[in-house]
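So, here come the structures, one by one.
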Structure I
Amino acid sequence: MADPVKAWHDEHAHFSRLLNVLDGQVAAFHEGLHPNYDLMRNIVYYLRHFCDRFHHPREDVAFTRLAERDPAMRLAVSRLRQEHRVIAVTGETLLRYLDDIAADVVVERANLEASAAAYLVYYRHHLATEEKEVLPRAAQFLTKDDWAAVAAAVPAGPDPLFGEETEARYRELRRYIALESQAP
């Protein structure tokens with residue numbers, strides 16, 4: 001079995017990279033420039049449909065086991081599980097705004113900016129908390145049996161963006177990320 005803590009850390013790095021791209025597009029929008037709305041939609045769609053479907057449910061199972069093994073983590077785990085729900089709701093709201101823009105529906109600038117800001121702040125804080133507080137404890141307290149139970153409870157699906165086969169909808173985003181990583 002691959003190291004699940006490293007796999008989570010790697011996924012978090014991917015998510016952070018996407019949040020940075022999204023933040024840059026939102027900043028362009030704020031400046032009155034023309035952001036790439038398709039890129040923004042694909043980022044939020046990926047985070048909603050891959051992360052919320054596979055990554056966060058696996059974490060929820062692991063968090064429950066971690067709280068059982070390390071009772072000092074119960075409050076942090078409870079908060080993080082609540083944040084998964086907040087991230088899902090704020091992500092869905094942001095995705096709706098981006099879908100509306102794609103359909104030529106007028107969206108108030110303040111609504112899009114507020115929605116994006118809430119999503120970015122919650123997601124970044126969430127990732128930072130997991131990296132700083134949870135992953136080290138999970139590495140320390142969770143056993144191979146715990147990790148096997150996590151994997152069995154929520155089997156991993158293929159990553160449609162960062163996996164071996166990039167889905168068609170994400171090809172432009174993958175190229176953008178590759179070009180961005182080569183920039184000085």
Structure II
Amino acid sequence: MNDRPELNKELDGKTFGQWYWLKEELVYFCRENGIPASGSKEELASRIKHYLDTGEVVAPVSRSRAKASRSSITLDSLIEDNFVCSEMHRAFFKSQLGDSFSFNVPFQKWLKSNSGKTYAEAVFAYCEIKKAGKGDRKTIDKQFEYNTYIRDFFEDNKCSSLDDAIRCWKYKKSRPGSNRYEKDDLIILKESTL
């Protein structure tokens with residue numbers, strides 16, 4: 001059932017891109033071949049694909065992270081450029097919004113794209129994002145393929161078990177191509193009952 005090739009230098013980028021790889025496998029390959037091993041799974045895969053096709057090692061894109069340079073935050077403070085979620089920020093937002101506060105993805109994106117606005121505006125934006133998000137289907141970032149697959153499986157198979165979803169996921173990632181859930185993936189459940 002698993003015809004996945006071994007991840008080595010003889011593989012071409014197109015074949016590499018057709019298969020599911022764990023981040024740990026990508027990091028190991030990078031380290032073994034002198035490719036920078038930092039970054040997201042998507043960034044590693046892009047570097048490896050380029051390396052397999054050209055033999056060239058691509059340096060990671062550097063992202064400068066601003067250090068929190070202030071000692072306290074007030075409602076009138078301005079949101080910094082290159083905002084970074086820190087414990088100081090978490091403590092501030094918890095003091096304003098309560099212990100249930102968390103840096104959800106939409107709020108983090110809002111903070112990063114609204115430097116120069118006040119923290120009072122951020123508190124208001126957080127409340128609006130929470131209101132708007134109730135009942136909405138959450139977006140799962142691209143690198144979380146397993147989570148997306150399992151969610152989509154259950155949307156299509158409401159009465160199935162998690163074991164069924166995981167068996168279908170394992171079947172799907174053992175095959176070349178997309179790692180998105182498809183109705184045809186259920187074939188593995190039928191085969192295992194024969």
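Coordinate-derived values only; no laboratory data. Predicted, not measured: the structure shown is a model, and the values here were computed from it. Cβ atoms are built from the backbone, for glycine too; each structure is taken alone.
Cα extents along the principal axes in Å was computed and gave 50, 33, 31; which structure, I, II, did it come from? Clearly, the read-out refers to I. Here FRET efficiency 1/(1 + (r/R0)^6) of positions 22 and 158 (r between Cβ atoms, R0 = 35 Å, to 0.05) was derived from just one of the structures I, II, and that gives 0.95; the source is I. For which of I, II does helix-only ellipticity at 222 nm (-39500 (n - 2.57) for each DSSP H run of 4 or more, over all residues; to 500), calculated from the coordinates, equal -14500? Considering all the candidates, the number was obtained from II. Each of I, II could give distance in nm of label points 7 Å out along Cα→Cβ at positions 126 and 150, but the derived value 1.6 comes from I. Ranked on relative contact order in percent (Cα under 8 Å, 6 or more apart), which label among I, II comes first with the largest value? Going through I, II one by one, relative contact order in percent (Cα under 8 Å, 6 or more apart) peaks for structure I. Computing distance in nm of label points 7 Å out along Cα→Cβ at positions 46 and 102 across structures I, II gives 2.8 for structure II.
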